[in-house]
Structure P
Amino acid sequence: MSINKVLLVNDTRGAHEYLYRAFNQMGVECDIALFGWPTINKITRSYNFDPLRKAGIAGKVVRPFINLYNLHKLEEYDVASFVHRISFIDKPHFLRYMDLPILRDKVKVMSYTGLGCDELSFIAGNGKLPYSPCDSCQKYDDPAGYCPRKVRPLQTRSSKALNKYFDSVYSIGVEYSHLASLYKKEVYPMPLPVDISEIPWMPTRSVSRKVKVVHTPSRSGFKGTEQVLKAIEILKSKTNDFTFNIVSGLSFDEYIKVIGNADVIIDQVWSQSPGMNALWLLGMGKIVLSGNTEVARNYISEYQESPIIDASPVPEILANSLHELILDKSRFNDMSERGIQYLKDNHDHNLIAKRYLDSWAEI
């Protein structure tokens with residue numbers, strides 16, 4: 001089947017924005033449906049399907065009907081590709097998925113990619129991982145328990161909808177490999193796409209000064225800041241040839257400026273696979289510690305070549321990894337070059353977009 005027109009539904013971590021750019025560069029007509037919040041940059045062909053997202057109680061009453069009205073007006077597409085949700089309707093939850101029969105009549109292929117903790121892909125549902133961020137996330141980032149109270153109970157209904165309406169399912173990491181137990185057809189591993197051209201090249205160089213180590217938590221529980229701080233205290237007993245800072249809560253421009261001067265970045269410790277932030281940092285030429293465990297490398301073969309250093313949640317192991325880097329900082333130049341080349345070979349958004357197109361064309 002020829003794929004000429006694609007609708008990307010929702011975005012998270014910029015993954016769909018990068019595919020949007022790639023598809024349009026390839027000559028594939030592509031639109032993106034958003035739900036009340038912007039992507040990283042302004043997108044010309046975007047549709048806000050949830051303009052009353054922050055309109056209070058009155059907005060909650062009419063939001064699902066606006067979604068359905070907009071969906072009825074939607075053009076026909078070859079593919080509708082979802083990420084971080086499988087319904088145009090968010091709340092109320094009892095109405096979720098009632099839009100799928102309408103959309104099914106407008107598209108030839110329905111696609112979903114597991115990326116983030118939605119009602120299908122929440123990491124707590126994967127009981128085969130060596131460890132996960134869920135306990136720490138719930139303690140520090142979600143003390144009200146929204147995920148266990150509101151998200152996870154939807155999995156039974158959502159998996160039925162997935163099997164009834166969707167033609168293809170993908171997973172960007174082993175964290176979401178449990179989708180294979182929810183979806184009757186094959187689930188395909190798919191690396192994250194990155195537009196390398198927009199990443200500023202600010203590489204780590206071999207340094208005679210102290211090594212600048214930075215931790216960049218967007219969510220302290222999910223990222224494992226408590227474990228990082230313990231590791232830093234252990235590292236202080238091994239060497240004083242480093243400085244350490246936590247960078248969070250900054251605007252994007254401020255964030256880039258600060259980490260541009262860093263040498264070694266600790267992204268997160270509870271993950272198995274690298275996320276978008278780790279890949280971005282790799283593209284900047286930084287030495288990155290993030291998820292890159294054996295189970296992750298076995299799940300997505302491209303990760304076998306990844307120069308990302310696995311950041312263990314065990315403080316002693318993490319401290320040892322940092323100490324080895326500091327002792328061998330003469331390798332920083334080579335490590336920076338390896339990182340950008342790995343990104344070009346395995347995560348370029350045009351490369352990943354073509355893999356999606358080839359996969360959809362076979363359905």
Structure Q
Amino acid sequence: MINILHLQNYLNLSCGVSKTIYLIVKNSSHQFKHNVICFGGDGLSRFGEMNIDPIILDNNKRSYKSVLTHFTKLYRYCRQNEINIIHSHHRYFDALSRLLKLFLSVKTITSVQSKVYGNKIISYKADMLIPCSNFIKEHLIKNFNIKEERLRVIYNSVDQSEAFTLRPKEEIMNELNILSDSFIIGYLGRLDYSEKGIDILLEAFRLLSETNKNIFLLLIGNGKDENEIKSFISAHQLNAKVFNSKKDIFNYYQLIDLFVLPSRIEPFGIVIIEAGIMRVPVIASNVDGIPELIEHEINGLLFESGNVHDLKAKIIRVMNNPELARGYARNLYRKVNDSFTIERTIPLYEQIYQDVIG
């Protein structure tokens with residue numbers, strides 16, 4: 001049996017990285033034993049359902065003392081639990097795992113799910129790196145001088161079985177006080193202006209609301225700008241609702257007529273896969289790794305990142321052409337079903353685990 005330790009900062013329901021860790025742990029074969037250490041998060045209970053209790057580290061202000069404390073706890077855990085592979089999912093733990101490797105007989109893997117810069121001396125020294133898209137792969141080669149043989153792209157994926165058992169749609173609509181004839185525009189993920197571009201979606205929705213009274217905006221997630229988003233909605237009296245992430249997230253995808261991902265920065269976009277498996281049409285910003293998923297006017301629409309009026313025009317186009325939107329959704333479903341399910345990706349992780357062990 002190969003004993004693997006996953007390291008992540010926070011395990012949150014709205015976090016794509018956390019979803020990926022959960023799917024690896026849940027779906028890999030019995031020859032792999034998974035352990036999880038993190039700083040906390042609202043998604044811990046999902047691991048408890050698999051009889052895995054993540055170890056929680058204190059996340060005090062970063063200092064040499066706290067780094068030493070984390071190193072010591074991780075070192076002891078690896079020794080006591082005979083860890084074979086440390087799989088880091090965050091840059092901080094990537095650096096710590098490099099130090100641990102100096103004192104332990106372990107192999108190291110780092111999944112790279114974001115575009116970062118700096119700290120080249122200590123960053124991404126793992127035995128194997130797993131970028132979540134070709135965009136991130138090229139970023140690592142260009143900015144960190146990573147040799148291609150240490151890189152294996154594995155796209156994020158979805159477990160279709162989670163979308164099989166859904167509550168009645170009408171029941172959820174009633175709970176949320178959404179009228180049955182509403183056209184629902186949805187977003188799921190981090191509630192953040194600077195990276196996720198929620199301000200662009202809000203402004204486009206405000207403009208649309210001036211002439212379209214039956215539209216509704218559903219925002220699901222957590223983030224630093226949540227209160228500001230709620231204030232904007234209240235100030236402009238928009239038909240919109242914000243609530244925190246749920247475990248049974250596919251219940252809410254079934255409500256959505258159009259999914260919008262307005263990110264300014266987006267290495268991949270796991271929510272596009274989730275929308276795709278639910279046959280929901282998608283409009284997304286034309287940035288970073290998103291075009292690896294959304295092919296413009298084939299399985300969705302791309303808009304210029306940061307351009308409110310372009311997003312508004314694309315939303316109107318979908319609203320006015322339901323058959324076109326259904327065609328986009330069908331094509332996206334086929335692409336997701338062919339390439340972005342756990343049946344495709346879990347064997348790739350297992351192969352990497354076996355390869356680094358040798």
Check your understanding: Taking distance in nm of label points 7 Å out along Cα→Cβ at positions 16 and 344 for each of P, Q, which is largest?
Key -> P
Revision key, fill the gap. If FRET efficiency 1/(1 + (r/R0)^6) of positions 88 and 168 (r between Cβ atoms, R0 = 35 Å, to 0.05) is calculated for P, Q, the one returning 0.25 is structure Q
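Readers should treat all values here as calculations from the given coordinates under stated rules, not as data from a laboratory. These figures come from a predicted structure and were not determined experimentally. Cβ atoms are built from the backbone, for glycine too; each structure is taken alone.
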